[in-house]
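Undergrad: Each in structure tokens, the structures are laid out below.
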Structure P
Amino acid sequence: MKIKEIKIPEQFGSLYVCPVPEKNRKSEHETAHALLKSAVQKYAEAKNILISEENLVLDYLEYQKPYFRHYPNIYFNLSHCTGLAVCLLSAHECGVDAESVRKLRPAVIRRVFSPDEQILLHETAEPDKTFTKIWTLKESYVKAVGRGISYPMQNVCFQFRNDKIFCNQQHTDFYQTEYENYQISVCITGVQSI
């Protein structure tokens, strides 16, 4: 398994990526979970946290968000898409989403994007890329709060000013990066002001 750490601001934690060998959902899922096992060892070592592999037992919260039963202060989230698995480890509740640039989908925009986000998509020179950026931010947020797509995503609104991401949800912080042809968005919650 070829794991790479992607540098992100320290307050977000550690971000790891790994190519997915086969283009199917089963391979994506298996690669993401193998990545988690390797990444948590690297993360714990960097943070001087003693862990044992046999105690890396997963439990699940109400909406099926996984957590480590024996290490509740190591927060993580996984994402996978065609060709890539991603793992975020953090000292905060967190969410991550990765997607290759997706074609703008009008039905999704009407159902999920706020009126201001729809205007932003209409005015941008790169609508597909902007759509993917906003979509991955929304996904990272709903994963961080542990609700997934059951959360009313149109209630989470984003704006971009001077290369900064602004969101209408309090006590959250966001970061985006590009890796190869993928857009990766991370969210941490429970933060006052970072």
Structure Q
Amino acid sequence: MDIPPRARPDAALPDYRLAFQLAPVGLILSRERHIVDCNERVCAMFGATPQQLIGQSFRILYPSADEYERTGARIAPILNRDGVYADNRVMKRVDGARAGETFWCHVTGRAIDRSAPHAAGIWTFEDLSAQRPVTAVLTPREREVAAQLTRGLTSKEIGRELGMSHRTAEVHRARLMRKYQASTAAELVQKLMGGL
């Protein structure tokens, strides 16, 4: 019987640091919503160097301070309950020729300790801009409502999720429909998802 290479006593241990750096998705290790370490893919995605990101608050990756604060408040109870969280959201490039540009990003995180969800975590980032470009100038709340619409939520559900009335969610949805020149909610979602 052949022993798999990993099980052989003489096999070298994997180089986890190299695996972290070369992972095909962006990876960030965090502590209290600050970047402790990040890989090459994160740097390329956000247009920044490790020196520009390590030690910084996650705030640097958000289009606005309000979105950073509201997202942190929204995900903490979910991380506390489940230990993991995932969503699609609009993020911001940090430096370089595309500094300040917003883009859709799939973010997944895991709390090291559920009882202290922001104390330490592991986060992945996947740039969705090739399939889902941001084609309109949106306010912070419009970006948040757009993210919830792409999840298939109703105005009432969006209101509960974002801590606003369903009527306010409807106002933001109507503004998004005008900006994306969509005649129906389904057409708006399709345009937000990169279709049409």
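Undergrad: To which of P, Q does the computed value 1.00 (FRET efficiency 1/(1 + (r/R0)^6) of positions 35 and 107 (r between Cβ atoms, R0 = 30 Å, to 0.05)) belong?
TA: Corresponding structure: Q.
Undergrad: I have 20 for relative contact order in percent (Cα under 8 Å, 6 or more apart), calculated from one of the structures P, Q. Which structure is it?
TA: Of the options listed, only P reproduces it.
Undergrad: Here distance in nm of label points 7 Å out along Cα→Cβ at positions 19 and 163 has been calculated and equals 3.8, so which of P, Q was it run on?
TA: Only one of P, Q returns 3.8 for distance in nm of label points 7 Å out along Cα→Cβ at positions 19 and 163, namely Q.
Undergrad: Which of the displayed structures (P, Q) returns the greatest value of distance in nm of label points 7 Å out along Cα→Cβ at positions 83 and 99 on calculation? Before the final figure, lay out each step's value.
TA: On the way: P: 1.6; Q: 4.1.
Top value of distance in nm of label points 7 Å out along Cα→Cβ at positions 83 and 99, among P, Q, belongs to structure Q.
Undergrad: One of P, Q was used to compute P(r) over Cα pairs in 10 Å bins from 0, in percent, for residues 75-114 alone, and the answer was 30, 34, 26, 10. Which one was it?
TA: Traced to structure Q.
Undergrad: I have 14.4 for mean projected area of the Cα convex hull in nm², calculated from one of the structures P, Q. Which structure is it?
TA: Among P, Q, the structure yielding 14.4 for mean projected area of the Cα convex hull in nm² is Q.
Undergrad: By the measure mean count of other Cβ atoms within 10 Å over residues 59-66, tell me the structure among P, Q with the highest figure.
TA: Q
Every read-out reported here was derived from the displayed coordinates using simple, explicitly stated rules and does not represent laboratory data. Since this is a predicted model, take the numbers as computed values, not measurements. Cβ atoms are built from the backbone, for glycine too; each structure is taken alone.
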